[in-house]
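FYI, it's all coordinate maths here, none of it is from the lab. Model, not experiment: these values are computed from the prediction. Cβ atoms are built from the backbone, for glycine too; each structure is taken alone.
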Structure P
Amino acid sequence: MSTNIEIKARYPDYRLFKEKIRTLPVTFVGLDEQRDVFFNTAMGRLKLRSSSLSGPYLIPYIRPDQAGPKRSDYVLIPVENAELTEQLLSRILGVGKIVEKNRTLYLYKNVRIHFDRVNGLGSFIEFEAVAEDEKSIDEEKQKINFLLNHFSVAQDELVAQAYADLVK
């Protein structure tokens with residue numbers, strides 16, 4: 001199992017994002033078209049992600065709904081056939097929501113920086129810092145807080161839920 005420390009925030013100004021990202025030592029990873037199918041679960045979340053950059057994979061995860069930096073425990077499971085997997089899991093669990101987005105992805109140290117344009121919701125910024133072990137969680141929170149300050153993200157712009165919880 002892997003662990004992230006992450007945040008999501010409303011961030012409508014792509015021009016400001018580009019200005020801020022240029023002042024960081026980042027690596028541009030790419031532009032990613034994603035489709036996330038969220039399945040009904042009794043606990044946590046389960047999504048099937050189809051990604052133009054990395055292909056399809058299942059992502060079961062547990063993460064609290066809180067606005068600030070939060071821990072997310074997850075597993076990335078590669079999928080050979082996304083269509084058949086979606087059909088089968090839809091029959092077993094039922095589909096909760098489908099989220100489609102265009103993601104601009106950068107890497108700052110071990111932190112993934114996303115600028116997301118989510119269909120029906122608008123634009124968001126996300127930071128995901130991968131924690132190597134329990135001892136590094138505080139260090140990862142510090143990186144997230146640095147980026148929150150760097151991108152001038154206000155407390156009231158932070159989003160507690162997953163995109164699937166926001167989509168109508």
Structure Q
Amino acid sequence: MNILLEKWGLIQDGIPFLTDKWHWAAVYLLVAVWQSMGWGTILYLAAISSISGELYEAAMIDGANRWQRMWHITLPGMRSTIVTLLILSLGRIMGSNLERLTAFDNALVRDFQYQLAIYVYQFGLKSQHFSLATAANLFQSTIGLILVLISDRIAKALGENGLL
């Protein structure tokens with residue numbers, strides 16, 4: 001990436017993507033978004049394809065432009081899928097990906113990248129304190145369950161079906 005940016009004349013010195021903590025965090029988040037983008041795209045495309053084409057045709061006859069069709073037909077037609085994926089994403093908010101953390105691990109950002117998954121691995125599994133690892137993962141799962149239940153109730157209060 002640095003070579004491309006230098007060739008295009010955007011930077012002169014390289015950007016420390018994996019050695020500066022804030023650049024590391026941006027790369028970590030971008031990789032997480034990229035990793036989950038495919039599954040989300042499939043689900044959103046399925047939701048869009050379930051919307052009747054007659055609605056779009058009637059809106060075009062009524063004079064709706066592209067943005068109006070998106071705002072008044074596509075988004076309301078996808079609302080249940082958006083709410084469901086948001087609720088499920090909130091359940092994973094406490095989770096961290098040990099594989100991604102170890103792939104991006106280096107000594108310069110180790111104190112910044114320390115997350116629950118690393119704690120469970122180092123002090124629970126590697127040190128053979130299995131009860132500690134179980135308790136930490138149980139805590140993580142409990143917080144995720146609480147967030148899912150709260151967001152489900154909020155969705156139902158706003159008129160959506162929710163999960164349960």
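Annotations for the structure displayed:
- When helix-only ellipticity at 222 nm (-39500 (n - 2.57) for each DSSP H run of 4 or more, over all residues; to 500) is computed across structures P, Q, the figure -20000 traces back to Q.
- Highest-scoring label, criterion being mean projected area of the Cα convex hull in nm², among P, Q: Q
- Mean count of other Cβ atoms within 10 Å over residues 107-114 - highest-scoring structure of P, Q: P
- Distance in nm of label points 7 Å out along Cα→Cβ at positions 3 and 51 derived as 4.3 - corresponding label from P, Q: Q
- Highest-scoring label, criterion being mean count of other Cβ atoms within 10 Å over residues 123-130, among P, Q: P
- Between structures P, Q, the greatest calculated value of mean count of other Cβ atoms within 10 Å over residues 43-50 is seen in P.
- Which of P, Q leads on relative contact order in percent (Cα under 8 Å, 6 or more apart), largest value: P
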